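Where a number appears in this text, it was derived from the coordinates with a stated rule and is not lab data. These numbers come from a predicted model, not from an experiment. Cβ atoms are built from the backbone, for glycine too; each structure is taken alone.
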Structure I
Amino acid sequence: MPPSGPSGLRIKSPDVLVAESGADLEGHGLKRTMGLFQLVCFGIGAIVGTGIFVGLSDTVARSGPAVLVSFVLAAVTCVFTAFSFAELGGAIPVSGSSYSYAYATLGERTAFLVGWCLLLEYGVSVSAVAVGWGQYLNELLNSLVGWQLPAALSSPPGDGGIVNVPAVVVMLLAAVLLVRGIRESARATAAMAVLKLGILVLFCAIAFTAFQDGNLTPFAPEGIAGITSGASVAFFSYIGFDAITTAGEEVKNPRRNIPTAIMICIGLVTVLYCVVALSAIGALSADEVGDKPAALSLVVNQVTGSAVGGGVIAFGAVVAIASVVLAVMYGQTRILMSMSRDGLVPRVFERISPKTSTPVAGTWIVAVLFAVPAAVVPLDVVMNLTTIGTLAVMAVVNVSVMVLRRTRPDLPRRFRVPLFPLSPVLGIAFCAYLIYGTGPATWLQFAGFLVVGALVYALYGRRNSRLGRGAAGPPAAGSGDTRPTSVTGHDTLG
């Protein structure tokens, strides 16, 4: 009989999850090299990119000047869920993020479907991010040399493109950097994060010089419906903050640094987005900003009367979007590594290179696999599916923090969700509200995606699960304990 939880679920104890992270199954563990500053930069690197540089125009097109409210509404959704991520990330500091949290609380089937949805949040979203890279690359080339890549080779299908070559290139470049090692990747991400924050601050300074109050009226031309729809689109701009928790096995003092980094990133990014949106609409009108590619460069070009300023913004966008590709691809490989340890996906994803201490094979598979939708899938389709998949995962995380409080009240927690249980309940409610805003077509696409995931679990994951075979994983490295590890309740590894 396979191990099961009190409700007949295959549940893996948090202690076992932490123990497995300290004893890599291939014999070569990940290294803890990231401090708090690098982790914050990693978080900013994962968040700030396509959503604000490319997606701002789509959000403005739906909500008008009320885009500020849309950004705040999306941020509130993230804040409640960020509290839950911070508590769980400190209590269970492993690479699996929300997949591992679901495994420890709601069972293997739910965990697999969470991991399946994370393919949308990390894998498919990196495709969406890469799609936007080509738009700003062309803007940069135009300002530097007066030449652009042909639209057929640099734009997404549906927008004059056939194959988006720059999207493929940026994903392969990110893979090259990731396989070199986490120390090199973290340094590159930190440098790019500081640079793109500086570029956005420069944008605000330029745009505010042409600010006109009249551009903010009418404030909400589409009413509440427009604000809700805009918030669902704006939410894409925040996707990635939970990638911080995927670094659980490569962070120094993770129980303290993971919660702290999450809170810093959410606060900083929310203020930044609102100021950028306000300055952009104040400089032009919502009609001029909405539905325009490379909107930030357009604003600066019109304010300064020169293409030089727009070129600087385009350079910042090229760097920003590349850093998101790097950080999000990192998160996807670590989640697949955790699922591979559990036998739910092929073992190739758990193999760690003894030379670089990175999952080299898994990284290249992810890069090649998701370069395909980046090259040929329209951006709006990718963004909508990514948004709803991420919101579903966040709802599960809020449920998980409530379940873990009940089942493991003794677990060490450096950070505890404030106003518990109101905060996670509100997190679930806001996620449901934004899911509603994605629209029926996206609901149906997501339902089909979940059905496929359930079939994959039934046909492969459940049959190959190590937990189902009674193999929960090795004890912590150096413990000397060769007894079988418990997968439910309280075990001996805590």
Structure II
Amino acid sequence: MNNFVNILQTQHKDILNSLGQHLSISLISLLIAAVIAIPLAIWLRRYKKAAEIVLQITSVFQTIPSLALLGILIPIVGIGTVPAVIALVVYAVMPIFQNTYSGFTSIDASLEEAADAFGLSKWHKLIKIELPLAMPLIVSGLRIAMVLIIGTATLAALIGAGGLGTYILLGIETNNNALLLIGAILSALLALVFSALIRFLGKLSFKKIMIVLAGIIVLFGGWGIYSVVSKPLSTITIAGKMGSEPEILINMYKDLIQEENPKQKVEIKPNFGTTNFLYKALKSGQIDVYPEFTGTVMESLVKVQNYGHNPDKIYKQGKSMLKKQDNLDYLSPMEYQNGYALVVTKEFAKKYNLKTIQDLAAVQDQVKAGFDIDFYNQKDGYQGIKKAYNLDFGNVNTMQPSIRYKAIANGKVNLVDGYTTDPQVQKYHLVVLKDNKSFFPPYQGAPLVTDKAIKEHPGLKKALNKLSGKISVKDMQKMNYQVTFQHKKAKTVAHDYLDKHNLIKE
């Protein structure tokens, strides 16, 4: 509970921003779905067979898993808000269409005949008789769609569209229940509030409902136009993956760029998504820069196997291949490496004088290991370590990445896999064993930049290269700890490091 309250106090502005993103995506999706579904249902109310076909098609759309739909959309429209809105519209069309169609087809035939007898035109009959009578069911469809949209919109964070899903995903990734609860509770409250508002809307007269809807359309249309017009064309957009470390780095990039050119507009997008999404966004020009690691470049981006363990050689090979493959610039790397590590308790290390992975060979029967399932099975994980160091731990448990550190902190295990800059190492007073045979591949971080951004902004390369050879493993571990467990803002931590090391001027 203390953690929950602390996050609300220290990150309330970011939480409100995510809430605003979630609300914006949800309302825009609902409006577009309503504009598509309601007129279509009105037009097809006289054509039963055609209406049934449309209803079947929209029902099939709802059976498509949301992640699969996003995956289909990404190659077509890229990542960010656009594919998220398209996916949400696809899911929302069916309940709105179904309820609107039911509302019109359930109108008493005698009322239709009476309207014809009075000589009302089709248009006047629609406005004066049919729409008001169908409105309760239409509003019900809008309520169902809105609740569905708000719940599904949490997945928008996976493709860089932001929203409350960012906190849910971060909570799962870092095993931080407070973050997870913030995202889940606010999403649920948002759904309840808008369900109640739409229900209240249904009690108004037809004329008032039309006025409210027109106002919402004008408001969001004007906001959208303003966003496009007001955004400077020369803005540099920097994005980062999920977690504290990428957010710290992108805030450093921003400060360094603006130190070089104070007038330069820089937009940062933290928690933007996975490697695949970020790389596609970079190639498509949706972002200009993001921090990437050499090991990830080789394994996931240029897809090279058996690339060795020489950090300098791997960096140069990755840089050359990225330039040739996608005309991207991979700038100079930092000092630290965020690679795999074997981590033990301080007590265990002291008792058996453990400093390197090789030292574990003498105490194999004392090891109680807790490994991530992937690490346990990978050739560059436990299976490779066994051969390289002639190890074979008899007591090995596989578990989810998020609970490994809790297991070692609670004494359930005394050795886990992790990453060299994990803040849990500092929090739980753990010891990272030295990889004395250099088995694990190097993971040096460096800015990955589009060639277009380098050409358009002459000072960009110089600014980002100021981090070349900077930031030690302990520095990064400490900064991650400050953000993850002390709940300091990433931009504050980043700025303090740059100031302390004279990389920027106050």
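A few comments on the model shown:
- Label whose coordinates, when percent of Cα pairs over 32 Å apart is calculated, return 52 (choices I, II): II
- Value 12.1, calculated as mean count of other Cβ atoms within 10 Å over residues 113-120, assigned to which of I, II: II
- Read-out relative contact order in percent (Cα under 8 Å, 6 or more apart), computed value 34, structure in I, II: I
- Identity of the structure behind -18500 (criterion: helix-only ellipticity at 222 nm (-39500 (n - 2.57) for each DSSP H run of 4 or more, over all residues; to 500), calculated), options I, II: II
- Structure (I, II) behind the derived value 53, 26, 23 of Cα extents along the principal axes in Å, for residues 73-144 alone: I
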